[in-house]
1. Computing mean count of other Cβ atoms within 10 Å over residues 27-34 for each of P, Q, which one ends up highest?
2. For distance in nm of label points 7 Å out along Cα→Cβ at positions 51 and 83, which of P, Q scores largest?
3. Which of P, Q yields -9500 for helix-only ellipticity at 222 nm (-39500 (n - 2.57) for each DSSP H run of 4 or more, over all residues; to 500), as computed?
4. Identify the structure, out of P, Q, from whose coordinates Cα Rg over 2.2 N^0.38 Å was calculated to give 1.92.
5. Comparing relative contact order in percent (Cα under 8 Å, 6 or more apart) across structures P, Q, which is largest?
6. Could you figure out which one of P, Q the value 9.2 for mean count of other Cβ atoms within 10 Å over residues 11-18 was computed from?
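Here, each number is a calculation from the coordinates, and none is a lab measurement. The model shown is predicted, which means the values in this text are computed figures rather than measured ones. Cβ atoms are built from the backbone, for glycine too; each structure is taken alone.
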Structure P
Amino acid sequence: MISEALFLLKRAGHDVAGLFALVEVGFLRSDFDFHAHYRHVRDLMRRYRERPMAFADACLVRMAELKPEACIWTLDADFRVYRKNRRQTLALVTPT
């Protein structure tokens with residue numbers, strides 16, 4: 001989610017203008033309807049409550065469930081633990 005990316009960039013002291021530029025040209029977009037998927041998001045947050053799973057993380061996992069071709073770009077190591085559709089690993093782009 002764009003909100004998570006903004007949060008992480010700002011927390012690390014980076015300028016967020018580049019992220020907004022990616023949204024402006026259509027490279028990043030979000031058409032996620034939380035109201036339609038809140039039960040799934042809630043269930044994910046319950047399933048991973050020991051981590052605990054952030055709201056934005058649960059929304060990203062749900063989006064990946066809805067779009068099988070989705071790839072999540074993240075700095076958050078928790079995504080290596082999270083599973084879509086209960087058992088499937090997530091396609092990730094992470095620093096090595």
Structure Q
Amino acid sequence: MADNIISKEEVKKIAELSNLDISGQEVKLSKILSDTLLHIENLNELDTSNIPVTYQVTGLTNVFQDSEGKSQTLTKEEAMSNAKENKDGLFGTKAVFDR
């Protein structure tokens with residue numbers, strides 16, 4: 001492989017956006033990500049013209065509760081009864097992001 005597809009600067013930007021500390025590993029990660037993309041590029045060599053588009057492979061048709069409501073569910077009061085924090089009738093939690 002002559003050049004990396006993903007540059008060291010692009011790796012730094014991805015790390016910054018992902019809030020990851022990759023200090024000193026930029027060149028290594030650039031090579032790893034570039035090699036991965038080259039391996040994936042091999043898939044373009046496959047002839048998939050006669051393969052139908054697949055949206056899901058499990059065979060499941062409906063995984064949600066039926067509309068007749070046969071399943072027993074909790075009332076709002078029951079669901080909130082063990083909540084550590086309750087704010088305006090909703091579950092409360094500490095902040096997740098640093099802002």
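1. For this comparison of mean count of other Cβ atoms within 10 Å over residues 27-34, the top structure is Q.
2. Evaluating distance in nm of label points 7 Å out along Cα→Cβ at positions 51 and 83 on every structure, the highest lands on Q.
3. The read-out comes from structure Q.
4. So the calculation was done on Q.
5. P
6. Matching structure: P.
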